[in-house]
Structure I
Amino acid sequence: MARRPREPVAHAGIHRGIRFSLTPNATPGYWRYTYAVGDRARSGRVQGRLPLLAIRRVQMCIDRDMRSIRTGD
């Protein structure tokens, strides 16, 4: 029986010029993220069973933060 390939332990990437990192949390299905927009460092937790879903949710957080900086919030 073939074994299922293992997921990488951590993910990192760049979205709209912002570097982010994503690591699995102790709780299954949750991921910890960190990134910096401007002079503010952000970190938090997102839920996503699949790593690609967690990455997409972090990208949405980055987009939201960039919009709030642009509008002056």
Structure II
Amino acid sequence: MHIKFGEKEIIGKIIQSRRKSRKIIQEELADIAGVSPRTLRDIEKGVANPELETLLRICKVLGMEIKLEVIR
């Protein structure tokens, strides 16, 4: 999966907002989701192009879902 320019930033901001609303620090979320703190920081800043599995793990911890849409 490749996330387009601009979408990475949006995804990162959504994850960051949800994390903060749940009062979870980056290091804690990274540990629970099984990613490095650096990877989580890069995702939240919109500079990483994470694997779908990584996003799924992060979203699961935050009580979120990912909805994929196939467009022809």
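Derivation of every value follows stated rules applied to the coordinates shown; laboratory data play no part. Nothing here was measured: the structure is a model prediction, and the numbers come from that model.
Quick notes
- Comparison of I, II by relative contact order in percent (Cα under 8 Å, 6 or more apart) - largest value held by: II
- Across the set I, II, percent of Cα pairs over 20 Å apart reaches its highest value in structure I.
- helix-only ellipticity at 222 nm (-39500 (n - 2.57) for each DSSP H run of 4 or more, over all residues; to 500) derived as -17500 - corresponding label from I, II: II
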